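Asker: Listed next: structures, encoded as structure tokens.
Rule-based calculations on the coordinates, nothing more; no lab input. Since the structure is predicted, the reported quantities are computational estimates derived from the model, not experimental observations. Cβ atoms are built from the backbone, for glycine too; each structure is taken alone.
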Structure P
């Protein structure tokens, strides 16, 4: 059986670790980038089934990361995982190309995220 691989781009240690563990418990391989430049480096070196992307990141923004992702792979699914909902930024994300938006939040949202990812992988 081929293992699906996700690139998780999340700078908050607690959130990243919780999401990583939850996805791994479902048999999904998770590569975790804690900042945007690292995510772009990992994109250059690997192939991912889905990317889960936070918008507020240190050094470079999630919008810039998304632009970089799209320059490497126009077709990989990118799901934004964030609380950030400024209209101008959301419009830009949509124009660049995202496949979904999941609001960060409580544990119920975490499991909802895991279920959405699993559904997209199948």
Structure Q
């Protein structure tokens, strides 16, 4: 039975388990500038029960994936942009808008938009 975003399940041993939708523990900043010589990691951390799955998305909701050598979405909720040569710059990767989404069976939340500028 949902109670203010929580759902309590009582199992056969009369134990209670608190199940709830995701909540951000660490949400990315709204504007992030970085240098191509340093790269950057942007963290997104959410808690929930069960543990939420973290995805990075575009403003249109499309899920962001890896771009070999330029962008990596890690399993811990971090999106990593390694250092790159000037000729490898891609506006759709390095000067774009991203958001972090956290979801589990009890809900989905989306972070503020992150404007990334290399």
Structure R
């Protein structure tokens, strides 16, 4: 009686099917992961803008001044009140934080997009 030598392994069709399934899963998972990463960066930027606004208001309460009626980079004295400085950049867009103060209302921007107090368009 002759023994047949069975080859062990996967057929080409089985490999193609598995690769197709993996490709479909990746096509669904990658965009969702990127969306979550962008949402996390956006949330971090909004939180940073709130902290910067608080630091600017605290600094003004203690006698520091802000340029009014123009969008400006953060003042040098802000480092006395927060870990953010003039060169701090947003996580989402990599742009520096800026402020606009009209004498009564303070707004924080990045790349001409308002982060504080209204972050709905960011």
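Asker: When Cα Rg over 2.2 N^0.38 Å is computed for each of P, Q, R, which one produces 1.29?
Answerer: On the way: P: 0.96; Q: 1.29; R: 1.95.
The read-out was computed on structure Q.
Asker: Further, regarding this structure: Could you tell me which structure in P, Q, R was used to calculate relative contact order in percent (Cα under 8 Å, 6 or more apart) as 21? Mind showing how you got there, number by number?
Answerer: On the way: P: 24; Q: 30; R: 21.
Attributed to the structure labelled R.
Asker: Which of P, Q, R yields 6.6 for distance in nm of label points 7 Å out along Cα→Cβ at positions 17 and 81, as computed?
Answerer: Details: P: 1.5; Q: 4.0; R: 6.6.
That value comes from structure R.
Asker: If distance in nm of label points 7 Å out along Cα→Cβ at positions 41 and 65 comes out at 2.4 when worked out from the coordinates, which of P, Q, R was used? Before the final figure, lay out each step's value.
Answerer: Details: P: 1.4; Q: 2.4; R: 3.8.
Going through each structure in turn, the value belongs to Q.
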